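Quick heads-up: structures coming right below.
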Structure P
Amino acid sequence: MSQMRLICRARLRVRSSPATLSVYTEPITALLSGNSSKRTMASKAVTLENINPNIVKLEYAVRGPLVIRAMEIAKELEKGAQKPFKRVINANIGDAHAMGQAPITFIRQVLACVSNPELIEKSDYPSDVKQRAKDLLNSCGGRSMGSYTASHGIEMIRHHVAEYIERRDGHKSNWQDIVLSSGASNGIKNCLQLFCNDIGGKPSGVMVPIPQYPLYSASIAEYGLGQVGYYLDEDNQWGLDVDELERSLTEASKEFNVRAIVVINPGNPTGQVLTRDNIEAIIKFANKHNLFIFADEVYQDNVYAEGSQFFSFKKVMTEMGPPYSGQELASFMSVSKGYMGECGLRGGWMELCNLQPDVRAHLYKAISAMLCPTTLGQTAVDCVARPPLPGEPSYNLWKTERDAVLASLNKRARMIADTFNSMQGFTCNKVQGAMYAFPRIDLPQKAIDAAKKEGKTPDTFYAFKLLEETGICIVPGSGFGQRPGSFHFRTTILPQPALLQEMLDIFQKFHKKFTSEYA
């Protein structure tokens, strides 16, 4: 019986039950009698007993209890509360602009012009900015950013994205395979929904790296899918071992129909950049087991370490030739990361490779139910996919700003790894790319015991102590997954250099105090 029919029957049973009908009649009776206080929590239509259990199961560590407490502390400081620190340092989330990164002028000028078209005539913005704004407005209904667009995004922008991919990979990209989305997250969730069905009495399983970005564990839980974790190799720069993939798949197949694999490259939270050999091995594994590949490549501009290079899954599988070039793949990109950091605009895209035409049609149909991505997000996507070219008026400033952001991130990537590796009890792999470090920390047994008494994981206990005593907010490794018996945390490299140095100095002092207290 289908899930929808089960839901419908459940609704019919609820509606035919006199006991449950009181949920609807009690509030009306109470209002008519002038006594609305009779409505109790037990009479609510949605309770913990009948809420979708997948929502209860869902967790999202990046915005979890630590972050909520950090916000409370910030408000307490605003009201004059006395703390051993003057401000909260939010090292928990990859929000570049919130941590002081300056916007890219070209993107903001185009956004200004499409939002207020009067600026096209009245401002002294460069001519290429004005022409871009005109082209975008001409692609919108009524020449207004306030209109709906096609569900998959503005066609002109999809063409520009395909051209971007062709320049990046050296291989043809079909603009009709491009779908614009509200950040990469929406595209990822849209594709995950393709697997929401049981086959032979088993739910579909999705392989995700451990550590992983909590979007995946949260969405998999929300959709009632099975999370199949495979461990990254911390001792080998968070690399990916095919034997580990085979182990994970074999064990999970007893419970799930494993149908897809997620790869995050460059890595979040681990900051590694996969080698081409590693990518080829993953593609061969996926092809062998008929797995759909989710290639999360939103940090493709964020590569720092000497010898590291970004290779897209699309490029590698194309160059591997048949049968690998026919592999089903969805790759994802976002304007929230890279040198842009435009998180709040919610712009992104996905490229769909080798899907059956009927499957793609149904996916597009599902996407159309959400109408369209934000038009300002699509505008930012266009600015990233088709940035100023050499010789155009905005090019020199765009290149200067872009290079400065990436050079600063490179410096901070080295700074943070070097500092943690100099601290007793810490081991931190080189931050080859992305925006995060994921150091391993050896915690004293006394601290582990204290965490157990408080009902916390040891890394969460450490993170709360750090927050309450220093104002530094990080995310414990347990929120991303880690090998049993190991403890980590994720911190961003996004605080600007002076603030990052201040944060690391405070961190060192705290850690000495913590280890002394719990020695």
Structure Q
Amino acid sequence: MNPIRLLSGFLTVGAWTLLSRVLGFVRDAMILAFLGTGPAYEAFVVAFRLPNMFRRFFAEGAFNTAFVPMFSKRLEAEEDANGFASDAFAGLASVLIVITLIALAAMPWLVLALASGFAGQPQYPLAVDFGRIAFPYILFISLAALLSGALNATGRFTAAAAAPVLLNVILVSMMAGASVLGIDVSRALIWAIPVAGLAQMALVWTAARRAGIVIRLKRPRLTPDMRHLVAVAVPAALSGGVVQVNLLVGQQVASYYDRAVGWLFAADRLYQLPLGVVGIAVGVVLLPDLSRRLRAGDTAGSRAALSRAAEISLMLTIPSAVALVVIPLPLVSVLFERGATTAADSRAIALAVAVYGLGLPAFVMQKIIQPLYFAREDTRTPFRFALVSMVVNAALAIGLAPVIGWIATAIATTAAAWAMALLLILGARPMGDVARFDDRLRRRLPRIVLAALIMGAALWPAWQLLMPWLAMSGIRFAALLVLVLWGMLVFFAVGQLIGAVNLPELRATLRRRKS
């Protein structure tokens, strides 16, 4: 077996994801500056969320969950992986074309399904119009996700990880160009979405061909392999559907509160930075690696890969979560407060960021533990756990909203994430040693938590000290950078002192991976 280099793969995906998130901040800051948090922004949020919701349901959430392990195993056994990928591509494309045509016709009802509070409001017809323009994005990005999964299975992560960067470059460029030319920025922004999807698919298609993954366009066929793929994908699709129901419930609740949809979306973008860079990056690399190791019977290697993935993820995630809870307001105000976005918007977004921060470790743990199930082509067990999390989410979001308002949505999301993570961890116990973290991680985890808490205690007075500079337009970004670097310095210094991290060991590992 030629195993995937876990750490180098994580660094590749993480670095490109970090660049994508930074550009995403630029994009979101520009959108908020041009549109504020009013009707046009809320219409854009719903329209952009529609194809992304279906994408996660069909491509990343279901199809790739089933496709990547099966493709990886065929690669390992040299069993016509390209033919399998071509059949999967044809089947997915045919389903997506039908769904796109139906969605375009049913867009008024789809918008109400996502945000019934928009009915009779200015953002409703705008969201319907925007939704019809943006929805074809699902076709291009879902096929790109399948090709990305095939590339990841071969240990090639760069093109797939770079594709979201292309999305943000196109969206930022279209907004900037529209502003200079005096064109409606919201229209330019929404038309940029399908254009970006086509560009992303072209990027990964080209990379796949260069990697020897040749997709032949053909008529979809229900072969035995495709029947097995569908059988594995359906529970994953249902599980992905549960996740989307959670989002739907939250957005429905928020749509009844003025500007809450925009506040929650902006907060989501901020906490997605560490989640994307750490959790998603590790999940993307870990799934094909575990699939190939399990096929080869490498139990010890699988356990080591899982433990190291968890260690580096939690070493970065837990301090990030503490920072989101302790200093959400300076983060939000510096990144988003300009143009049509007010100080009141910043305070509301910061509250949601702090609540989401409490759930960040749970979201990352899901990304680490789920590959244990998916590598075994077990998608039914995570689906059952997702149903429980859906009940938790709906009960809290709907039950608490009349008492505490729109923030109930964020609280429900965080609680549901922890319920799902704990169920996944407990459910993996029967898998044996491969699903158990090693002694090194067990020793370091409590120390990581302690170092992060000490960092949080150091961040608060630093924020108070830097507050005047954080409010000055000319140096606010520099002041925020100083605050973030101070937190990092405290965490790694304390972590090295108490044994939470081992910097020489990490540097040595990185040198080995580069050599």
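Every number here is computed from the coordinates shown, using simple stated rules; none is lab data. Since we're looking at a predicted model, the values are computed, not measured. Cβ atoms are built from the backbone, for glycine too; each structure is taken alone.
Upon calculation of Rg/Rh (Cα atoms, Kirkwood Rh) from the atomic coordinates, which of the structures P, Q produces 0.95?
Q
Out of P, Q, which structure matches 0.50 when FRET efficiency 1/(1 + (r/R0)^6) of positions 152 and 264 (r between Cβ atoms, R0 = 30 Å, to 0.05) is calculated?
Working through the options, I get structure Q.
Starting from the value 23.8: which structure in P, Q was mean count of other Cβ atoms within 10 Å over residues 312-319 calculated from?
On the way: P: 21.2; Q: 23.8.
Only structure Q yields this read-out.
To test your reading of the models, identify which of P, Q gives -28000 for helix-only ellipticity at 222 nm (-39500 (n - 2.57) for each DSSP H run of 4 or more, over all residues; to 500) when calculated.
Q
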